[in-house]
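Please treat every number below as a calculation from the coordinates, not as lab data. Given the structure is predicted, the values throughout are model-derived calculations rather than measurements. Cβ atoms are built from the backbone, for glycine too; each structure is taken alone.
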Structure P
Amino acid sequence: MKYAIDLGHNISLDGGAVGIKRENDLIMAVGENVIYRLRKAGHQVAECKPTWASSVNDSLRRRVNTANESRADVAISIHFNAFNRHAHGTEVYAISSRGKSIAQKVVNEISSLGFANRGVKSRGFYFLRYTSMPAILIEGCFCDSQRDMNLFNADKMAEAIVKGLLQ
């Protein structure tokens with residue numbers, strides 16, 4: 001299989017959420033591990049992280065274009081939530097039926113690590129709308145939640161994501 005992996009945000013003009021930990025740091029720790037694990041398992045991976053962009057919309061276009069040009073079987077965008085320091089748990093977004101099926105497996109695996117399972121949700125995020133293959137957007141947990149940050153382990157979360165993807 002071929003996967004397109006978007007390490008969300010992570011360009012100078014889009015730093016992501018900041019809570020107890022920075023979203024960008026969590027994305028890189030988990031995302032690079034996911035990429036490594038998928039490649040180690042024999043899968044091809046296209047990295048959808050632009051080195052620069054002129055705007056957030058330009059960044060999103062570049063990520064989607066890379067995924068589409070790679071002709072991946074599945075596209076995954078990795079993120080972490082922030083809200084009010086009290087919300088906690090994991091959720092995965094998808095809009096296609098195949099994406100929702102994959103999302104359910106991933107959210108179940110992440111929640112098995114002790115995170116509250118906030119379920120599979122449908123929202124028209126740019127990455128989900130414009131990729132030409134089934135796509136999911138993972139919100140691993142809340143970077144502004146002490147509860148989630150106490151549970152967070154990048155290696156275990158990456159392992160859970162890959163396990164969900166490979167089911």
Structure Q
Amino acid sequence: MRLYHKAYVYLTCGTDLLVFDEPDTPWLGLQVPGGTVDPGESFLHGAMREFAEETGLELDAAFDQFSSQDLPFETLPPVGQFRAPPDRPLKGRHVRRNYHVRLSARPKDTWEHYEMHPSSGGAPIRFRFFWIGLFEAKAQDEETFFAAFGAPLNALRERVSASKNVA
């Protein structure tokens with residue numbers, strides 16, 4: 001089974017989470033920015049690089065690892081939140097590190113950006129970015145998210161709630 005090291009960024013502003021969808025493959029569901037860590041690159045540097053590549057934004061903020069996932073995509077059925085486009089297979093084991101980044105102000109409300117060099121090769125991928133409330137019903141349904149990106153949201157909600165209570 002092929003092993004992939006992945007790093008993802010869960011960017012919040014207050015209780016809102018930055019997500020994106022792919023308008024050209026709408027059945028995928030919501031995702032968070034991130035992707036494959038390059039050989040010799042740390043998870044942290046991979047998260048920072050992938051975030052910038054996918055969003056077009058550079059962040060001057062702390063990246064705090066808050067969860068890990070180990071997903072053996074080869075054993076998961078290719079339906080629902082795990083369904084990938086035929087030209088972008090997910091076969092293999094995905095070892096993920098998820099980072100939380102907090103901003104006090106949104107850099108933009110919505111925008112589109114292209115990932116010009118997808119790790120799987122192929123044509124650029126169009127992403128449409130927007131914010132959803134972490135405590136809204138849509139964000140609480142893990143099936144709203146592609147490839148288990150919704151699984152870490154309970155831990156993220158606890159972090160966001162705890163920081164609100166401290167402030």
Review point. A value of 19.8 was computed for mean count of other Cβ atoms within 10 Å over residues 63-70; which of P, Q is the source structure?
Key: P
Practice item. Assuming -5500 is helix-only ellipticity at 222 nm (-39500 (n - 2.57) for each DSSP H run of 4 or more, over all residues; to 500) as calculated from a single structure, say which of P, Q it is. Key: Q
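For distance in nm of label points 7 Å out along Cα→Cβ at positions 119 and 135, the calculated result is 2.4, so let me know which of P, Q that is.
Working: P: 2.4; Q: 3.4.
This value belongs to structure P.
As an exercise: mean count of other Cβ atoms within 10 Å over residues 15-22, calculated from one structure in P, Q, equals 16.1. Which structure is it? Show your work: numbers first, answer last.
Numbers: P: 16.1; Q: 20.8.
It traces back to P.
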Exercise for review: Have a look at P, Q and say which one yields 1.6 for distance in nm of label points 7 Å out along Cα→Cβ at positions 47 and 71, as calculated.
Suggested key: Q
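Comparing distance in nm of label points 7 Å out along Cα→Cβ at positions 7 and 31 across P, Q, which structure shows the greatest value? Before the final figure, lay out each step's value.
Values: P: 0.6; Q: 1.8.
Largest one: structure Q.
Suppose you compute Cα extents along the principal axes in Å for every structure in P, Q: which one lands on 39, 37, 29?
Numbers: P: 39, 37, 29; Q: 45, 30, 29.
Structure of origin is P.
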